[in-house]
Structures are given as C-alpha cells and as structure tokens.
Structure P
Amino acid sequence: MKIRFAAAAAIAIIVLCVIVFTMPPSESYQDPDTFWHIEVGNHILQDGKVPHTAVHTFYGDDKLPYVPHEMGFQIVIASLYKAFGWAGTYLLSAVCLLLLSLGLYRMMLVSRKELGFDSRGREPLLMLMLLPVIWGIYEIYFTTRPQMISAFLIVWFFVFLREFQMKQAVRYMILMPLISLLIANFHSGVWPVIIVFMGMALLESLFTRKLFNRRVGWKWLTVLLTVGGAGLLNVAGAKGVLFILTVTQDNFNLMINEWKAIQFNSMGNLTATLMLLTFIALLPFSIHKRFFRFQFMLGIFFLGVSNYKYHLFMWLFVLYFAAVVIQDVPGLRRFRLRLGSAPLIAGLVLGLAVNTVYNFQHTPQPNSFKYPVKEMDYIMETFKGPGRPKVMTLYGTSGYVMFRGADVLADGRQDPFITDETKTALGWTAFEQTINGFPVYVTDLVKANKPDFIIVTRKNASSRFYSTWVKDYGPAVKTGDFGYVFRTSPKGADE
C-alpha cells in the first residue's frame, strides 16, 4: 500500500511539474488567427447573428461570401476575452488540454483492450508515455485556435467509436452524434475526419462479418445516420462540414505556410521529424495483423506527412499504437503497479490550476515586435473617421489590425478573398495581394485599393522601397517596434 501511494504521489508530481515548467501559458498566445476569431466573435455577440459575409474589409460588411465554420469557438473565445481579457483565453486552453489528455489516456486503454491486453498495473507506464505527447501537442498546436477544441473532440469520438465496435451500447449511439454536432459548430473544417474514421470502422465490420449480424447492423445504420445528420446541424449546413473543398479551391491554401509540406530534413522541424521516426518505429510492433489498425495506420501516416496542419493527427494518435508496444519491451513485460487514473487527473488539474493563477497575475500581451501594436495605437488615436480606418498590411498581421478596429484588405480567412470581385492590382485577388504584394508592389496596391494607411515591417522597408514610399506618401508618420506607418490619404489626418 505504501509503495502504491508513493508511486501515485510521484506520478502526480511529475505530471504537475511537466505542466508547470514545460507548458507555460505564454506558449498558448501570439497566434495571428486568435485576434481575428475574437473580433468575429464580438461581431456575433453584438449583432446577435452569425455573419455569412466577411466583416471589416475594404469591400464593406455585406459583399464577400464567407462560410462560417468556427462559430462556436469564436463565441466562446470572444466571451472569455470580454470577461477576463487575455488571461481569460487561457482558461479555454487549460480545459481543452485537460480533456485532451484524459481522452488520449482512455484511447491507450482502449487500444490495449482491443488486443486483449490487461492494462491493470500498466498505468504508470502509460501515464509517462502520455507526457511527451501532450507537451508536443501543446507546444506546437495549442495556440488559442479552434483546433484546441476539435482535437479533444476527435480523440473522444475515436475512443467511443472503438468502444462501440467492441460493445454496441446505447450510450455510444448518443455520444457520437453529440460530438459530431459539436465539431460541426466549433471547427467544421475537420468534421470529415470523423466520417473517415467511421468508414474505416465500417470496413472493419464488413471484413470481420460483424455487420451481417442484424442487431449490430441496425445500430450501425442508426449511428451513421445520426452522426451525419448531426454534422449538418450547423449555421453553414453542408458547406460548413465540406469547408475543406472551399479552402483548397485552386490551391490558394498552399500559399500559407501551415498548408505546405513539412521539410523533415530541416533542423527547424526536428520535433516533427522525431515524431515521424517514432511513429514508423512503432508500426511493426503495434499492427498485430488487425485490419483496422493497418488501414488506420495508413490514414494517420498520410495525414502526418502531408503538411504542418495535418501533422497534428500523428501526434493525436501515435499513442493508440504505442500503448501496446509495452508487451514487446523485455524490461517492461513483468512490470505491474496498479494505480488507476487518479494520479494523472490530480497532476493535470493541479498543474493547470497553478498555470491559470500565474497567468492571471502575469498575463502575456501581444508582442509589439510581431504585431503592429504601437503602430495601431497611433492610427486609432489620430484617425477621425467617419467609420473605421482602412489599413493595408501583410496577411499575417491583418487579423490583429482588424481586431484593433480597422478595416483590412484581406483578413485571416482566405475564402472570401480569392473571388474575382477582389481582383484589382496586377490581376491578383485580395488574398494574393496581401501575401505577395509586400514590399515590391505596395504602390500598385495603394493605387488600386486606396487605403488610409499602410503598415510595413522594418524588414520590408529597404532603402530602395522606403525612399519610394517617402516620395509618394511623405515621411512615415509613425515608427514602432513592428515597422512603419504611412498615411496614404488625407482622410483622418491630424487637425
């Protein structure tokens, strides 16, 4: 009893220390999309309706079609920000991390149960295996975006799906449609993933002939219909759950870094490379000639090497394969120390509580070297209206500029800004202009779009371009940590 208590306390302390010392709240901030999500959420809360056109743009708030596919997240994050400021947004990160960690642990238990392996006494090993994975997910992907919520929802859906395969209980027939509904309203762009998972499980049932059992068959049919139907219950309907078709139109998404293929030979991607090698090394010991595991492995491998965005799925599901490898490690085969999940839960809750308290006392603010903080301070102080100032800036900072109160050429969503209606300078869409226009074509963009201000980075302001801007617009009216502000029209000038 004393050994078990000491081991449980040690595990809880280890988990707590990992959370507090390697996963600080500051790591969950400074993503450019966060600002845009908060602003759209504020717009929804103020107007009482979800926008189906892009808001706060040069084109007005009712011109460019937009597919609202993250409405739930935007309302939650805007409400937390309104109530508690930046400290409040970490509350969502902490809750999501807790639910994801518990889901990953449950997934390991399910993986072992599928193969007939007893997990009693293996809990300490499984908990220690979990820690580097949740650290990696938090470090790379927990940046106050909808994927924080969809990550734990997808993992729990997978857990319930695998448990449903083993026992067709009614509770799973309720829980899976409920999760489908939540994903469709919080981050519908990833909703097709759970349909693919269901397709794999359905093929498994056909392969093992379970589906020919009448009792199993009608339950499967019910789950398919309810999960699919629940997904359609979102503000954008079918367009929402099929948003991937919109965002990949004409391959415009490949102009954004997170959609590009990962360079695994780069030291900057060492963490991703180590994950890929770990995943590959586990496969010979974790498939166990099971049809589902084989097809699931192919799917996760494909997603994991596709791009930075999809690489998250390799992190989410590597433990499904790793959990059963314990049986093949000589030194661990006989290890037994039954603890249950209490130490893990205690360590997670205490660690996240410490981080939350610290974050409320030392809340990170937007980085003035990464975002035009001081530059926007100047613009909002000097602009006299009417309306919002039209500020032209790079794609990566447009969300912050919009968040601060300006209209932008293109915000953090590409889909409204790749339409023919936005084509002006050089025949480019608004999205292409913000991606490719700086610094070479700034003067062309200004002539075509007529902003009130432009913000350029210090890096982009080389002597040749800077002298051209000074000649055309006069000296920079503001120099900040991020860059320079040029006034390109007399509207809103200091009186």
Structure Q
Amino acid sequence: MTASPTHWDEEADVIVVGYGFAGATAAMTAHDLGAKVLLIEKAPEAHKGGNSRVSANIVFWPNDIDKAKTYFRAMAGPYMDDIPDEMLDVWAREMLANKAWLEGLGMVPVEIPYVEFPEFAGSDCVHVLLNGEGPVGGERLWRLIEASVDARRIDTLYETPVVDLVRDGREILGVTAERLGKRIAIRARRGVVLTCGGFENAPVMVRNYVTGLPTVYPVGTPYNTGDGIRMGIEVGADLWHMNNVSGPILSFKAPDIPVAQWLNLAHGKSYIFVGADGGRFTMEGEPCSVGDAHGKVRRHGQWQQQSLPLPIHMIFDETYRKSGHIGKAGADWDVSHGNRYDWSDDNLREVAKGWIKTAATLPGLADLIGIPADALADTVARFNADAREGYDPDWGRKANTLAPLETGPFYAMELTPAFVNTQGGPRRDAHARIVGVDGEPIGRLFSAGELGSIYSFLYQGGGNIAECFAFGRVAGRNAAQGADGDGTARS
C-alpha cells in the first residue's frame, strides 16, 4: 500500500489491472459509459490474455435464473453459507445476460454438451457455448474479445506490473506500477478494478492456502502470481475461497519451460499411475485431472478434493513407449504463445534427457524411482490380470484403454500436479466491490474474474469465463459511475 503521492504521472477515470476476459469486459463496459480507461497488463503484449486466452474458450450459459441458482447451490454444497443471496442473484442474472452481450460483440454461439453435474437439481439449465464451429480452445473467443477492445482504442500499458494500491483512508485513489525500470503513480479519478487472476504460479501462496500440494505448476499463464491477493491484503481486504482450485491435473514439467505440459495418453494402453507406495490411486486417462470434475472426486457418497500420494509416477512398458509421444500440445500457455517443447514421437529423446527413467525389470525400475519394489510388482500383476479380463474393478478404467503392462524394458516418468486456475482472492460483493475484513466495501476498489471468484467448491466448466463477463460488466459499470468515499457505488 502506498500513501497518496505529491505527483501523479498519469491519470484515467478507471484503471483496470489485468488484461484477460474479466479485464477486457470491465474496460469495455466502463469505456462505453464514457469513462477514460487505462488497461494495465503485467505481461508483454505478445503474452497478453492470461488464462483467458489459453483456456478452453467455452462459456457456461444458464438459460433460467432460478434453475441456475439451484444448480449453483448444489455445487457449493457446504460452502454456500458465505455467499449472500444478493450476490447469487446478480451472478445468475448476469450469467443469463452473457449470451446476448456476446452476440452483440459478434459471437456466433455454438452449443456443446457439457453438463458437469447432471445429477444436480437445476442442471437442465446448463448450456455451454463456443464461438463458432470448431474444436474446444483455439483462442476463437479470445480473439473476438481482443478485437472488441482494439475497436474501442482503449489505452493499454504492457510489461507494467502494478505493485501497490494508493489509498487515502478507506478510499483507493490509484496505483503505483513499474514501467521501463521506474516506479510511476497513476491516478484513478473514479475507481480501480482488479482483474489480475489467481495464484497458480505463486508457490508460497499455494503451500499456505492449498493442502497437500507442496509443489505445483500452472498449465496456463505463468504471470498469475497472486498480485491482486497481496495488494488486497495490504489495504485490508477480506479473503474467500482460497482453498478452492481447478485441479490438480497430472502433467509433466520440463526443466526449461515455465509451465506444465499436458499429457497425451490415448495412443496406448499399457500404463498406470502409482503413488509413493507403489499403488494405483485413480482412474488414469485424459484429461489427467485426477478427479471426476476439475479435481474433485466422489468418495463414500460425498464430493471432495482429490488428495495426491506424491511423488507420482507414470509406469509403462516398451509397447507403450513405441506407441506415440507422451507429451502433447494442448491448450496451454506455451503452445498459444509459440514457446513449446516438441516431444519426440518415440519418447527416446526424453529418455536420453533423463526425464523418463528406464530399467530392464520392474524391481530395477522401482529402485530407480524410490518406491517399494514388491508393491509395484503386486500392483502391475493385479492390473495385468484385470486388463486381460477387460475390467478394472479398482478404479473403473474402460476396457478399451486396458492392456497388460508386460513388455520390457520398463519406464517411469514423474508427474507433477498442476492447476488450471485458482478461485480464491479478495471477497467481493454483489456490486463487484472488494470488501474489507470488517465487512464494509473498500472505497472505489472493484474486482472480477478468478481473483476472488464466487465458486467456492464444485465447478461447472466454462463458469470462470462466464463469471469474467458477468462481474466484469458489474465492476466496469460501478467503477465508471464513480463511488462515494464509503464505497457505495452510485448506480
């Protein structure tokens, strides 16, 4: 937190910190209401867009407000108590409005079947939309939003991390940022909107807030390092949903690439995942989310976060090694920004690098990776017997993905947990105002997107992007219309 400076280097009516879907939406909304907007992005221009750009680019669109609220309550489950009814009302109303708003920008909505929790009441309201025909991902929706920002000629600063909020008492006056090696002070005449994402690439925050993941990497942008959370804490913001994450995903982390890499598993069948004790712990497959729904699993009749028996290794045989490349180009940050590792088709380059360990026998492989040899042998023997029968009684893997793991030499590759994104951050209210630990809004400070997301437990795919649009509009409207010193938006 910085005290009010004696000199402002720049001024705008509304400052938006972070250029993804939420930031773009807030910036466009404020601009369309007549505000002079400054959009500030930490990343270089070539890497703008954050997780929004490299996501699946799908939008969860509920077509009925009451059913949407029912479905949300079912997803939140025991974590519903801290979400006020007014907040849920605004979420449902703005989510419903997303389709028409996006069509107004030029979106051609194409529906895909993707109801994550069909057993929940209200799930028949769920529709998931793409921008035009084509596969999931591919930046089609991002390019539409980016073009809409460009058409408005909104001033944007790149490679300019915001480091502090400037305040006077309970009122936010602007920000300080680092620009070309210098600290600059930028005044916000009406308000500041934080849309700078989560903390996927902030290892200390992950260890402090998320249980059981001492090491984790992003599969999206590496620029999400918890900046908005840190700045919010410094001005007295309350936090919520800090332990809720979309993940873990089991992936591979190459030493020289900043984010984790998706796996390509479908080309073969003779592989398993084992934990530190040499036993299987999940149904292997794609995507490797280690859970039925964005990292959550149903155990003993209840949904819960999947725990991971680290370290985890993928064990496979020579047949699988020859069947195709294990690393793949997915909808991740490196691929979208042209900085990717090209995995060898037969995986031998990765064996030579030492990323994949190999031994002539399973006991020898177990010794190499430090897991009990007897346990690994028993696990593989059980898996092979079940695979020959075409049935996986332990974890329910489909018959067409099973084959005995029996042809030496044998291989092991350590897998790392990764996040799609985090959900926690400064608490916001129904007006997208950031709320202090005293329960009162902090003057002229707003947020949208995954920074302090409304999602507290289970998550419907496409929900974060839809929330970016929904609360991006709310934040942009209220910031553009100004706020009184007590944080009450004049709307």
Structure R
Amino acid sequence: MLYLSTDSARYAMLRQLCFILLLLTQSVVGAQATIESANCAAQPPATKASCGYVSLPQDYADPAAGRVEIYYTQIHSRGDKPDPLVYLVGGPGSSGTQLLPVSYEKYLRAFADKRDIIIIDQRGTGLSTPSLYCREALFRLGDILESSHQEHAELLLEILTDCQRRLARQGLRFDTFHSENNARDVVNALLALGYERWNLVGVSYGSRLALTMMRDFPQYLRSVILDSVYPPQADIYVDAYYNGERALAVLFEACAASRGCNNRYPNLRATFYHVYAQLNEMPLLVEYKPPDSRLLTIEISGYRLYDWVFSWLYEVDAIRMIPKLVYELSRGRTRSAAPMGALFEQSMASLSLGMHYSVQCQEEYGAAQRDYAELVAAHPHLAGFLAYPVEGPTTLPQLCELWGAAARDDNANQPVRSDVPTLLLSGNYDPITPPDYAEMAAETLSSAYSYVLPHVGHAVLRSDECAVDIAVAFIKQPLTEPDSRCIASAQPMRFR
C-alpha cells in the first residue's frame, strides 16, 4: 500500500517518475496526525458513536504554517464490514455534524447495519477549527432581509469584507482552503482512525470533493456515490442561470400536465414571468418577524422572488408549494412566501462563508469570467437579475480579489478519469446540479451507473426512498448494475 509520506526512500523512484502526482497526494499521517477524543455533538438515537479531532497541517507543503483540527463522528456498526461509508457534505461550507441528524434519519442509517458511518466536518466548517464562519452575516441577517434589490449585493460584499478582515487578523491562510486539501484531510483522518479502504457518498459540493479523492487517492476507494453531481469542469456560476431556467421549465411543464395543478394554477409559466416583471417595477413590502428577531420590512422584488424560487426548487416539499406561492404573490398575498424566503436566506448565512468563498474563488472564479452576453440574449429577463446575487458578474471579481485566494492550476477544473465503481444520482428539478452534470462526470468514469429521479430536486438521497434503495444495492455490489426499476413507478409531483 502506498502511504502518503514524503520521507520514505522506498518511493524515491516513484517520486521522480510521478512528481506531480505525489505533490497532489502528499499528506501527513502516523505520528504527525494526532487524535483527541471529544464529546459527540450530534449522535443519532440508538447508535454507538465515537467523536474527536484529528490534528493535521493547515498547509501540507509547509508544516510550520499551523494546524487544522478536523472534527469527526464515527458511528459504529454492528456489522463486520471493514470499509466504512464516509459522508461528504456540500456547500462548500456546510457542516456534516449539523446535517447528521436529518441525513442519518433520511438515508445514512440504511447503510449502518453493515459498516461504520463516518462524518467529517471539512476544514473551516462545523466544529473543526479554525472556523471560517462569517458571524457577521448572522448578526446582520435582518439587514440582509431588509435590503432592496439595488442594495443586496453591495451589502453582502460589505459583510463579507468585514468577515475576511477579521479572519485575516487571525493569521488564516485562505489559499489553504480548497478541495485538494479537503481530500487530504479526509484521507489522513480515516487512516488515523485505522481504516484502509472506504466508500464515499458525496452530496453537491461533496460530490466534487469525492471526485477529487477519486483523482488523487483512488487506491483507498471501494466505491463512490455522487448525489447531485458537481463535476470540476462545470462552470457553475454562469451555468446556474441556464440551469435555473431549465428547472423552472420542468416545474411549469409538470404543473401543466397535472390536472389538479393546471386547474388551480393555469398558465403558470406566463403568470410567473408576469409577477417577476411586475415586482421589479413595483416591489411588495411585507412585515415579517423571524423568531428571536425584530420586526422586519422585506422588499419582495422580482429578483428576490427569482432567487427564492431557485432555492425552493432544491426541496420536494417546497417545489409542491411553488405554484400556490406564485399565484398568491400575483394577488398581492405574501403570508406564505415571506417566511419561506427568509428561511432560505437564513440558511445561506449559516454556511461557513469564509470556507465557501476560499474554495470557490480558487476553483470557480477563473471559469466564471465568460461573456454573459450569450446568457442575456437567450434569457433577456435575467439581465437585471445578474446584479442581484453577490456571485454575479458585477461583484464576484471584487469578492474574490478581496478574499485573496487566487485561482488554482487548471487541474482543479479538469474532468476526473477513474475506474472506481461509481453511482451518480440526479434530481430532475435540481436547479444547480442538473442531470447533465452527472452525464458530464460519467463520460470519464469507466465503471459508472447514472440515474435521474424524476420528481426530486437537490440532494436526492435525502428526498427519495427509491434512490436510497438503489444506493444500498450499489454499495453491496459496486461492480453490478443496481436494480433501478423503482424509478419507473415513481408517483408524479403532488402540488399543493
């Protein structure tokens, strides 16, 4: 077995022949990766778990640059399979620990009878330290919600500037927070815990992290599940607008094909774009009081509505509500839309935004500098919306210049070629990682099975029992095509 160490003369020849590969796979294990046990912050009921921190270098090329303490949860199985299932969450910037209770209840427990389940808070997230959370975003959530569409991106840029300056004063190296180091952390943590081989389930950005591990550390991987696939060659910032329009078209067509939805909400497509234009001309003002907050006055512009609907397309329960919410807004009713939209904006503020933009500015910003003229020509109604999100073409360059995490080499955006058995799962309503992304990734994976769940949005395993059944069958026998007949019997979307 190839141990990830630069000290052994045993691999001198391999270093000479594969110098670049070894740069990618350098890690510190053994004496330099120390484990300290800790209380479990999110142990699912009726499970036996161990938790703690694995201490690893912040910069694998410069051990003197300090340490990161990676928090893990190890759920012990009653089974005897030696290869655990490792859960990689998305974002980038989400916390595996925070998402564990729901994820375990929804699908991870389906694997727990045979093998251990490992959850790792990626560097900069969750209980791992140092933390790259931007508490400034949570402190000013009320200001974010009350910002007009003209103020929104600039306010977020101001908040992120304050966050970056605070974190920089702590001596953090933003250029060390990227997918390659995330992959090294996961590998070294698992080796330190005594595992020699494992299975991955990566969701959203977690699928990109899993693909990075497939590229850099294939020798440790028995199988990989990619849920809501985010391939490194995708241009996600520009694609997001096209992908959002695609998902909206799926929604409009499904409502038109549903007798109940079409009777209650006829001409949903035309109604949505009419409301979008109308709210941009004359936004609605609605009073809303979040829990533990002051009374807020939220401006619902068409741009904010579009942003909210985009986010609602992630979740099945929210998708079912979209036609009703659009029609309510067309009649000036805001009682349902405002709380759902505010919840979305609050969830974004709870990401580790420092980790998020450290990764994205290094791995996505260069690819995002495409000409937006083609996009606007295809979808003219998006011309004004481009200035609304902080990741838009106006403010993203300022944000990434501020963050000081320069674009990485081209390898970070190249397709991953791998022979590791891989299951790819996509939701037809997904507005951010569409089924096309799974097909894009599968083109260079020699042992891949790809399935589209027709009535699901983002994070398929969390939403669809059929997908869980397919995944369980795949993990049992990764070299055999899993039984996917349940997809054909999926019930149509039931709109409210």
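Here are the numbers for the structure shown:
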item: With helix-only ellipticity at 222 nm (-39500 (n - 2.57) for each DSSP H run of 4 or more, over all residues; to 500) derived as -12500, matching label from P, Q, R; result: R
item: Label whose coordinates, when semi-axes √(5λ) of the Cα gyration tensor in Å is calculated, return 37, 27, 21 (choices P, Q, R); result: R
item: Test item: mean count of other Cβ atoms within 10 Å over residues 395-402 calculated as 14.2, pick one of P, Q, R; result: Q
item: Comparison of P, Q, R - label where volume of the Cα convex hull per residue in Å³, for residues 163-314 alone is highest; result: R
item: Top of P, Q, R by FRET efficiency 1/(1 + (r/R0)^6) of positions 99 and 323 (r between Cβ atoms, R0 = 30 Å, to 0.05), largest first; result: P
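All of the numbers you see were taken from the coordinates with simple rules; none came from a lab. Keep in mind the model is a prediction, meaning the values are calculated, not measured. Cβ atoms are built from the backbone, for glycine too; each structure is taken alone.
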